[in-house]
1. Identify the structure, out of 1, 2, from whose coordinates volume of the Cα convex hull per residue in Å³, for residues 76-115 alone was calculated to give 104.
2. Suppose you compute helix-only ellipticity at 222 nm (-39500 (n - 2.57) for each DSSP H run of 4 or more, over all residues; to 500) for every structure in 1, 2: which one lands on -7000?
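Quick note: the coordinates plus some simple rules give every number you see, no bench work behind them. None of these values were measured; they are calculated from a predicted model.
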Structure 1
Amino acid sequence: MTSDTTKRTLHHYEANAESFWEGTRDHDVSQNIDAFLVAITEPPPFRILELGCGPGRDLKTFAARGHEPIGLDGCARFVEMARLVSGCEVWLQDFLELTLPHAHFHGVFANASLFHVPSEHLPRVLSELRETLQVGGVLFFSNPRGENNEGWSGDRYGCYFDAERWRALLTGAGFQEIDHYYRPAGRPRSEQPWLAMTWRRD
């Protein structure tokens, strides 16, 4: 089911893996990690799936906090890098061809990744993420927001949705909203291009 859209986006990341790592390795996403972890109600350690783990920055953080993260990415070079950086198990899977265990994870963390799924596939992908969560499990995502448009930004495809569009998709897939906020913190809304949302499996 891998589409030409997905192939082109993944090819971009394959070709730019090292520069992407250098440009993002020091990004502070502690606000996102904390919002995700605090929403999980089970006792730790948590079994975490990081959807779109990239070169492994956040996998390393989750592991350092004593949790049991598994990474997943469609970019083969990122998978190699993430295994080396984090020491964690990392799966090579296209977002449109997921093979996930049933009711296994306490949480799914999707930082700057879920928006790459074309909208026609989002209901199915969200349902698959719901099914891999335990009942009461948590899905967190942070995506660049926009006016409900989607398309190409260079060689990367993206969905740039507002909070209401994401709410319709997530409630339709069987999730309940916990919280949302805009990033970076402390700036006017016009200077906050990222929408972060936390959801719980019904």
Structure 2
Amino acid sequence: MKCKICEGTNLKEISANNKRYYNCLDCEFIFINSNYLLNSDEELTQYNQHNNSIENEGYVNMFENFIKEAISPFIKEGKALDFGSGPGPVLSELLKRKGFDISIYDPFYAPNLPSTKFDLISSTEVFEHFINPLENIELILSLLNKNGILAIMTHFHYNDEDSFKKWWYIRDPTHISFYTKKTFEYLAKKYNLEYIFNNEKNISTFKKK
């Protein structure tokens, strides 16, 4: 068994939420045992239960705050991709209103991946769903222009086993991959990215060198 981020073998098994996870003691990535992965139909059923619409005020406010923190200080315009846009692409609508030329991609709801490259790629509440994170990250970076911005929202775990076992974020059966700032620092170094912002909670922004 190897870590799906750093490929190290310094792993500790954690039992939580009636499932088994592996915690990499080197890069702090946590991933679920493959026996507990949902199939694609089960996964889609979960996503269809989400109330992700422009009429959901709390959902819109979450994205407005994300744009304010993770995007606006670093890029104001250009071609943008919402990677993992979900059933109601609220973020893409908000970015469009701010003047971005926006495209969307989602493996379930908008499966035609654009062939162009982008100045900004956003990925909100998506990284925790990745079965093979490096494959998805490499795909994202292949679509990002040099000096482009990658803005990510996914909740950081606390790197504490007792806290992880009680964490609300693991209750969603589609949440299978969990990161910390240290995990993202490793990824930044691996892919020659500048880690330009994090809020110590759930947001990371990178610049492609």
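1. 1
2. Values: 1: -10000; 2: -7000.
Traced to structure 2.
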